[in-house]
Structure I
Amino acid sequence: MIKKYEYIVVGAGIAGFKAAETIRRHIDEASLLLINGENRLPYKRTRIDKNIHNGFTLNQFALADTDYYKNRQIKLLIDRVTSINLKTKSLQTERRNQFSWGKLILAMGGTPNWPDVKGNGKSDIFLVRTADDAEELIRASKHAEKIIVAGGGVQGIELVDQFVKAGKQVTLVHNGIQLMNHHFDQFMAQHIHQQLEKNGVKVICNEKVEGISKTSNEKYLVKIGDIIQIVADLVVFSVGSKPQIALAQKAGLATNRGILVNEYLQTSHPDVYAAGDVAEHPGGHISGLWHAAESQGILAGSNAAGNKQINNRKPFRLKTEVFGQYYFSMNAPITNKAYLSESIQINERYYHAYFHNNQLKGLLMINDKAQAKLAEQAVQENWSKTQFKETFGK
């Protein structure tokens, strides 16, 4: 028997959660199903990387409790969608549920990139995307003394921070010349590099893990580049992610790297929307930032409910707190020389502002957490150079 819903949201990360919440805010009575592919309440995924050392309970980072969904008449279902039929506007799940929909929102997020490595130990590596992944890593790392983390982006560095807190010997391998190369300038990259080394982390840049071989004593011989070899108890990769587009491709929706959407987050089917890490926007943009997924979920929910709004693609910040330091990056055109930039350093605080036509377009910052919200506002409102310097240059 096929159960009918006026709205179905597939994926219960922040984009899916916000899409369902927004639909209900606009329409009181419509039947609404939120399909959650994980074995716990929808949660804030960005918290799990930061809690590998302390661990966490099943619903510790839940976005809302069960009463929240019940009170808003949002049916929350733990299941996985296996197929979508655009002609009949229906879908099927792993647990043999069949549903029809009036409007469908796809918010399945991304999946970690699997690294290209050789050796009989490559199947034993760890990738972290979900809370289940993190719990598996927590169990495996308890008795590990030497850990290699491959990937010098924000997740990789946060995992290193957690392992150091747990007293592990950690090596960080990054295939770029500098850490956080997509989000930090050279000064900030050197700053975080120094913090890692100060805390006993061996940092290897401009190299990649080429092979992982099991040893006779249940350890791993890890080949890094052409020359370096290190014995480790555990190897974790954090080398980016890609949108989960298999469902959309199978259904016949237009895809590229992600599910193609227009400025209203509509896909190639007028009654299907996509939001968050799974969506590819005009110009080929895929965000990958938590707050961007949150904003897109609100927009998709609003548009699906008939309250049309255009995606203005406003910038959002990335932040991380590791080794007692606070790092902030927002829309910084690091490699674009068309922008005028200005750096300010005051004791432990650092700012690198990017201006175009005297308007603030991007900002990097270290150790001014108290003014992070104001810094985000400054970029979104395109403050002038004078206004920025008068506020942050004191």
Structure II
Amino acid sequence: MLLRLVEPLQFVLADGRPLAGGGAASAPCTLLLPASISSITELTVGAGETALLRKTLPWRLEENLILAPETLHFSHGAVVDGRVAVTVTDQSALAQIQAAAAAAGITLQSACAELSLVPWQPQQWSLWAQDQSVQQVLVRHGWHQGFACEISNLAAALNLLQNEQQLWPKQIVFFGSHEQAALIQQTLPASLRPLLVVRRAPAWEELLAGAQHCGSVLQGSFAPPLPWQRWWQSWRIAACLLVALLVSDAAITSASTWHLRTERAALQQQLEQQFRQVQPQGALVDAVAQLRQLLAANGGNGQQLLPLLTRMAPVLSTEPGSVVQALDFDALSGSLQLELHSAGLGSVESLRSKLQKAGLTVELVGSSSDGNSSQARLRVGAL
């Protein structure tokens, strides 16, 4: 939404109509600043000056300023072909405008000088009537150069401008009605009257896109705060879903880690139990390392025991009804004899079938049963 500022500190729509609902405007707005508190100029900028431009503007323009630089606010646009558009605004007036806008519920997203929106072409001077009575005229005479003056001072101001530029324009374009143009033509010096051309004044909204080179006046300490509340309203559902996804992912990862640690502890306990069946005496520090040392001490073929136990342990854990009572490893043949106590021969047969599916050779050496339980001896080897 485009707003204009009229005295005293009143905000109206670009066409002069008052704001609906007592002046509240919830959408982000662009404000046009009157020439009474803002002026425009342009500067040439070297390649190394861009980074420090905001700090150097006050002293570069000091000689052309009426007020002290510390009482003014300097804003600029992007550097274009070595030139930069600069807008100078009264600091206290700009602060009062922001406070008045906030009190009226208006969100000021950007602001620019009305002078920077007056249409202009090279070798042309543009005149814009501020009101129907043509008491004040906006004069734009360059890419980002212009001023405002009373209609009574227009002729003198244009003469001074011509002396400064040392060149008459090819056209003087007045934007307004023919009735207003008649008054302007009477005011112009006789030598400039033939250059006057009258055109319809376009709407301010149409002109705003052509003034992007000047940038927003609301820079530095006057820059609008980030619209966190508006962003939150737009993205709160997505943000909540993202947080829920992160929390659920963290919970799943934590549960998986706990499950893996539990399985690792169970496997470690089974390995230690198997080690104690082979080595009942002595300290147990590292079952795997101690089994390796034990197998190395028993000769080369003894090294087959650890891989055999590793393949058997997961299968034995699936038959809780079968308990290994004794182990007897034959280093020469590489086979291991198990003495099992089980609930019955069916449990022994189930275990033998599972070991075979695990890629092991299994032979039932002997068995006995007393009705409620059975004893079996299996010979297990690797294929």
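Nothing in this text is a laboratory measurement; each read-out follows from the coordinates by a stated rule. Computed from a predicted structure; not experimentally measured. Cβ atoms are built from the backbone, for glycine too; each structure is taken alone.
Of structures I, II, the largest value of mean count of other Cβ atoms within 10 Å over residues 50-57 belongs to I. Identify the structure, out of I, II, from whose coordinates distance in nm of label points 7 Å out along Cα→Cβ at positions 122 and 322 was calculated to give 9.7. Matching structure: II.
Kindly point out which one of I, II the value -0.38, -1.18, -1.40, -1.41 was derived from, the read-out being log10 I(q)/I(0) by the Debye sum over Cα atoms at q = 0.10, 0.18, 0.22, 0.24 Å⁻¹, for residues 58-169 alone. Derived from the structure labelled II.
When FRET efficiency 1/(1 + (r/R0)^6) of positions 290 and 370 (r between Cβ atoms, R0 = 30 Å, to 0.05) is calculated for each of structures I, II, structure I comes out greatest.
Here Rg/Rh (Cα atoms, Kirkwood Rh), for residues 18-81 alone was derived from just one of the structures I, II, and that gives 1.10; the source is II. When distance in nm of label points 7 Å out along Cα→Cβ at positions 130 and 154 is calculated for each of the structures I, II, the largest result comes from I. 22.3, 67 is what came out when Rg and Dmax of the Cα atoms in Å was calculated for one structure; which of I, II is it? Only one of I, II returns 22.3, 67 for Rg and Dmax of the Cα atoms in Å, namely I. The value 11 for relative contact order in percent (Cα under 8 Å, 6 or more apart) was derived from one model only; which of I, II is it? Considering all the candidates, the number was obtained from II. Given a value of -11500 for helix-only ellipticity at 222 nm (-39500 (n - 2.57) for each DSSP H run of 4 or more, over all residues; to 500), calculated from one of I, II, which structure does it belong to? It traces back to II.
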